[in-house]
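> What follows is a set of structures for review.
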Structure 1
Amino acid sequence: MKILFLHQNFPGQFKHLAPALVRKGHQVVALTSRVEKAQKWQGVNMVPYGWAEPADQKHHPWLTNLNGALHRGATVFKAAHGLAQQGYLPDVIIAHSGWGEALFVQDVWPNARLGVFSEFHYMAEGADIGFDPEFVLTNAFGEVARMRMRNISMRLQLEQADMALCPTDWQASTHPAGLREKITVVHDGIDTAQARPNPGARVTLNGVTLSRADEVITFVNRNLEPYRGFHIFMRGLGDLLRRRPEARIVIVGSDGVSYGTAPKGGGTWKDRMIAEVRSGISDADWARVMFVGKVPYGDFLSLLQVSRVHLYLTYPFVLSWSLMEAMACEAAIVASATQPVQEVIDDGETGLLFGFFDAKAMVDQVERLCLDADLRAHLGRNARARVLERYDLQTICLPRQFQWVSDLAGVSVG
């Protein structure tokens, strides 16, 4: 079977599924803007589509996201025509709907079955928008209307799709009621053979070697920003350092923005929050804070394996892989009591929860775990068991993804 993936940053959420389909004997192609020339990745033929952000255009400000999605969809439409002219005819197309790439592909291949990864649908209430009062735009006219416009391209792709995937029940619940019936909830999957406990783990970061003998407290974001609670974490950092005088605080994450917006006035959220809290932290304590940026995956897993307590915060939004990878490594988790975190963390069973905005409660929970080795071990074991039971790549998620592709295609993928 010929299977085409569409993802601007391929493989993204398809990093396990796409090569697994290759191993089952299928011809897999990915259209992506991640590469500049055709190449192979784990048997997948990656075909580039040239992409440049639209510039110097006049459109209503509420249409900025939709305009970008239309441009990307049109770019993929043109690239798809090029493949069709070469005789390429996919049986199945699987696309992430977040950037508009699948908007027009059925006009090129009307008989191909279309499945979309529909990760999230923005809502005026009950999710990320308006959740954090510190960043609510008090005088911004039309924010709800802007949000509706942001959803249009994702909704259009979901309406066109034959079937859809979503990684968590809560994220699926954000979609319009009439379209939820198309969605199958299957997580991307956690490779628990890689993400596993290792009592002998060691990792060297910023010239410092850490092991399980050290009191390591970890905080991980793709980018350090408010959507993932970086501002709350930083406001509790001084108290945490004072209470835990032997702890090393290791902060993983880049300085960009994945979600939300950059700080007003420029700069990074990292610099903004350091400027806010640094005067309340002694030089000796600050020396125990390690900003390590983005680290290689092997080092990242080793860091989770030596972590004594792992902190995770998020607005009600999409769930990070890093939380489940930490759970798979048997890390003791302290996390915000927000969705979809509460779908995987039961307070007192697979981790400890606290109110997102309560930095003191966050530090209280971290200190509680630092002082109680038995509780850490209990939560860590239960956390890994939860991942094995619900989110294990090989035994749970890939088989369900294969079934989804089979249902989408109307034939077994093997």
Structure 2
Amino acid sequence: MLREQYDVVVIGAGPGGSVAARELAQKGWTVLLLEKRERIGYPVRCGEASTNLSDLKSYGPIDEDCIETIINGIYIYGPNGVNIEVPKPGTGIMLNREKFDPLLAHLAENDGVELVTGARVDSVGGVEGKGSSEFRAVRIVEGYGATEKVSEVRAKMVISAEGVEARIGRSLGIPCLQKPTMTCTGVDIQVEGLLTKPDYLTFWQGHDFINDGYIWSFPKQKSNVTNFGAGFLFGGKHEKNILETTQEWLDKLFPGAKVNKVVGGLVPVSSTLQSYTLDRFALVGDAAHHTNPLTGGGIAAAMRAGRYCANTVHQGLERGDLSAAVLKNYEKECYKRFGKTHDFEFKFRKFLLHLNREEQVGLYKVLQGFALSGYKKTAFLKTPIQTAKYLTKFAKFKG
């Protein structure tokens, strides 16, 4: 039985929503966490690569079963055979999200969050009441058909971590709709065995592969499977759809690979929204476009955003002020921590796509030399003309 009122209602029990809910409950607030699916973390609609282990463990005790692979580097196959290897021990991990997402949600539940699955939010109303009595009404639908149950609760604050669809955010007037030119449609195929270097994330990018997107191979060592996938811009010109394209590249690169399962989805590559808060309402994670525009990765940013949002909401609840002006502090923290980097990566991705094949090959050679030097800036002195050329073009590039 739901209460009539909560301090905070969180929509979506993915990594961002669960982190926000748990941290607010730990601070003593009443929190309702709603997940529209009966089973948290399923189906998995991402490559499952995320942040480094020490960062991950800051969100609570993480079961070893959730961690598939420790990532020690990245390998990029570029145009004309110009490949880039970036060795970096412990740079990230491969998760098992069917285990990881439920773990985060249950950690929140253990700390006092009321978790309800199979509960979809039909609507969030405008701000009602006055002063410290202000609230938003949240209409919740549990079950389907004859068993459907509709209820309404009041929340001093609503956090929406509902994912890329961001239906509630859009219904309240936040411009979070994914624009085709800034959204990748992607397919991930789980394949038996480890297709590429087992502790590296491997990418194929550029004119010889998929220029307005990428191909990936992410190994899950414990399960002895690989997440192989591809994505390209939703509004791009392609002869085949993304499923056909992904299967074609799998057959070309790894003929005879045995497929376990196939999933698909949308990946925002637009960089963080300029504004994603209202009075007593905030977006977190994919809904706020908290996704790396270069790689499409969003797990780490969603968890960080969940934490920053919880901190700001906690302060607002203590002061009795959860106005949009106060919640802007959450947006500023996100921008400082990862948004500024995402803006740079957004520009770099568009710049890379803008280059013709010859220019792209030249840029990859400059980056290859930098990587081979161990990331020493002096490496650019070996190709001063080329380096200056691309730095100038990038600085002038407006996209």
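> Of structures 1, 2, which gives 0.00 when FRET efficiency 1/(1 + (r/R0)^6) of positions 147 and 363 (r between Cβ atoms, R0 = 30 Å, to 0.05) is computed from the coordinates?
Source structure: 2.
> For relative contact order in percent (Cα under 8 Å, 6 or more apart), which of the structures 1, 2 scores highest?
2
> With FRET efficiency 1/(1 + (r/R0)^6) of positions 131 and 339 (r between Cβ atoms, R0 = 25 Å, to 0.05) coming out at 1.00, pick the structure among 1, 2 it was computed from.
Working: 1: 1.00; 2: 0.20.
Working through the options, I get structure 1.
> From which structure (1, 2) was distance in nm of label points 7 Å out along Cα→Cβ at positions 75 and 331 calculated, if the value obtained is 4.3?
Among 1, 2, the structure yielding 4.3 for distance in nm of label points 7 Å out along Cα→Cβ at positions 75 and 331 is 2.
None of the figures in this text is laboratory data; all of them are computed from the coordinates on show. None of the values given here were measured: they were computed from a predicted structure. Cβ atoms are built from the backbone, for glycine too; each structure is taken alone.
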